[in-house]
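Presented below are the structures under discussion, each in the form of structure tokens.
Just so you know, all these numbers are worked out from the coordinates, no wet-lab data involved. Note that the coordinates shown come from a computational prediction; the quantities given were computed from them, not determined experimentally. Cβ atoms are built from the backbone, for glycine too; each structure is taken alone.
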Structure P
Amino acid sequence: MFALLPIAGGVLLGWLASRRVAVAAEIVFVVIAAVVMISTAPDHGHSSASMWWLAPVLAVVGAGALLVGFRVAARRVPAT
């Protein structure tokens, strides 16, 4: 469930926030999601070491979601 935080948060931040704030918040979202998923892996039948591969993948997917948000924000037409 926490893997959705960088994805949904990245799109929304890229769309609604300034670039500097969006990038900083996305880094925080990825770190939170990775820490929670790694620390709760034993509760779901996995070892903590087996989830370490997930952090880089989550960072790449989060960055992609942030870029999608930036693209959506660039396509917005200002109201006249």
Structure Q
Amino acid sequence: MKLQITITEQEEKLLAQQAKVLGYDVTKYTKFLISHEAMKISQIPVFEMSSDMENSIEKAIAEDKAGLTQKWNFGKYGN
């Protein structure tokens, strides 16, 4: 996608000053700002875990710490 915008000389100077701190040119810095703002408003969905699932995970972590688990090599066992 191509986006064209017009900014004033003052806006360009302000952007250039900030861009210089990061070693960017104005275009790259503007892309950074746009993506940074987009990430702030996007939300990652969070799902509640059932108590059974939570217990299973805690048990698996405890078993792993106790050395009761084995490393699985994908492809090694015919899968």
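Given a value of 2.6 for distance in nm of label points 7 Å out along Cα→Cβ at positions 18 and 34, point me to the structure among P, Q it was derived from.
Structure P accounts for this read-out.
Work out which structure the value 5.9 belongs to, where distance in nm of label points 7 Å out along Cα→Cβ at positions 2 and 58 was derived from one of P, Q. Before the final figure, lay out the partial values.
Values: P: 0.6; Q: 5.9.
Attributed to the structure labelled Q.
Assuming -23500 is helix-only ellipticity at 222 nm (-39500 (n - 2.57) for each DSSP H run of 4 or more, over all residues; to 500) as calculated from a single structure, say which of P, Q it is.
Computed on structure P.
Could you tell me which structure in P, Q was used to calculate distance in nm of label points 7 Å out along Cα→Cβ at positions 26 and 42 as 2.7?
Q
Which one of P, Q has mean projected area of the Cα convex hull in nm², as calculated from the coordinates, equal to 5.2? Intermediate values should be presented prior to the final figure.
On the way: P: 5.2; Q: 11.8.
Comparing all candidates, it corresponds to P.
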